[in-house]
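Structures follow.
Any read-out appearing in this document is the output of simple, stated calculations on the displayed coordinates, not a laboratory observation. Computed from a predicted structure; not experimentally measured. Cβ atoms are built from the backbone, for glycine too; each structure is taken alone.
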Structure 1
């Protein structure tokens, strides 16, 4: 390896019309222990004015940075942007850090990540990946949330073959260890060896949903082992309510022939084929699964049955007491799959009294007759607006371990206080073939 690039970190950032891009880069640089080891690869999907501003920052701070500029109208989405970065800008740097364009960083984050990765290698994991769902920060106040990393947990399968993840905070019992095994990768925080750019080159045909589960399966079958750090290293800006989103901009009525819905449908067809959910004629080439492990070995590790859209009890545990990822036996994998049910819950009118501008979320807990939690969902205000247009009826396909009896609804406010517990018995459930 070129001596110039020893212990270097290639930082991939695909940015779409993001006002947080430059503040994120500056925080990344200012918090690093060794700034000269950082090599930024940016796919800027924005305006010429933003390109000029980015070039000015590059020159002002003497940054190692290469930029692919694409007018935002010509963008094909985040996965396509990440593909371009890996394909055209990666240049044999030692390490690979994949981010979004809205982050904040721990002091000396570069040393911390390299130490964690080398620690896993010393324990016999030849190709470890460190990552997960980062805790949040708030752009308007630049304040980072307290608490640890959020692990990526399974939430549900969708009709079109998509897998929805949910963040789950690590339990306090992990406070004395540095990492835990992970089932899934997060697209906004991946740290591993630079070789990942070649072995797991991003599929440019993916759009948004399906990115993380396919990348997780590809990495695991390629011989990578996945880990979550148990403490925050990087923070992420979630929701971004005032920011431009690709899927909002690229719509038919706005002059785009290949719009969001077309890209999304084609991408999900690829996801279903890769995961064995359906058969079709897609040839993935270098965007397919690896040869070090097969897809079923990933199912045994992650607790998923893709073909039958089933999940293992440990993969989704509503009470957050399930074990971390581990390689299961065939018997354990098949015997502890959850019941597949379609839940239909009519929210009582009383709930409307507690929906106001101070509401952070509406916590909905599905319980059995013994008051044991079977499923939990946190409904955000924007989701409640959709429910209001559907007579306040919530429906979802879920995996649960018992027959539901009732639902407890608890308002949770932005000042971190809870409203009254509202109990309803209007729970309908249906078997899913």
Structure 2
């Protein structure tokens, strides 16, 4: 992000413009001796003409006068800072403006503006620790300018003070959320600040906010990679992870399509497997390259299994479900949902959940139930199902991500 305009804007706020700097030695207020007043007045005139170098030379004449009063010192440093900035000498400008702000002769109402301008100039010369220090003083003195806040946060980050940067950014993001929507740039910087500290939990939280407010594919890729990388992740969630990848458009490799289709076949859901394979072919990933024949065999297997499944469903239609445990009913119901028979399928799934028997991990079943409601176009019920998911093996994280996605699209 370029802050060039911010720097020069800060130099002109609150009476720091060239015209405001011209103090007639005979005017009301502290007196200024002619040997200081004349070169300062000349410097101001040069500034009005945008002749920065000449203005800087005159300001240096005034600076060379000895035994200056506190007010004279303040006025000289103030004009020197403005002139140096106009001449492109940000280092001199930063030091002069900081000195003017610290001067006992500085009017109380101008200290904040001087601190802000000095912080901007220090940022320009990449003295980020100094920039953040002066910006912090500006806010302690009651400053509220958002451009100074940007300098402060960026300076903390660029000076490698990542913990302080994350703390400041978190506060900014929370305030923006209360007002409506946090900026994408703030969320990106917050995620990076956590990443630099190797704070996995903080990074994940920031990335989840990014996908919530700015659901771009790259953000989803990062978030879903983080799910698998977390300690305690269960490989049994692979098919659930694949479903979220398909929904977010982040399934991108041949291996992912093949593995997901195989898992669906193993679970007894050839309709789902066939759709995954179709998407893989549509994406140009399956059916090409040295594994093309293998992909065709997988496609043929899924088609054969699907044909058999359709026949089985027609035979089972209307048959009693007596004697089946909860898991069997649940799977039957999910299969009906996959075939578009939503009412019957969801009723069986809920019935199976109530029985509760036969499930290895009930939270995984709750994930699947939420997905089934989503397929049926009932996203509010899907969200309620996902809210019932618990566990520390990745299921809770996947449920939270589904809620984020569905909350923004429903």
- Message: Quick check on the output: 33.0, 107 is Rg and Dmax of the Cα atoms in Å, derived from one of 1, 2. Which one produced it?
- Response: 2
- Query: Hey, distance in nm of label points 7 Å out along Cα→Cβ at positions 34 and 370 derived from one of 1, 2 reads 8.2; which structure?
  - Reply: 2
- Item | For helix-only ellipticity at 222 nm (-39500 (n - 2.57) for each DSSP H run of 4 or more, over all residues; to 500) computed as -23000, the structure of 1, 2 it came from | 2
- With relative contact order in percent (Cα under 8 Å, 6 or more apart) computed per structure, which member of 1, 2 shows the largest figure? 1
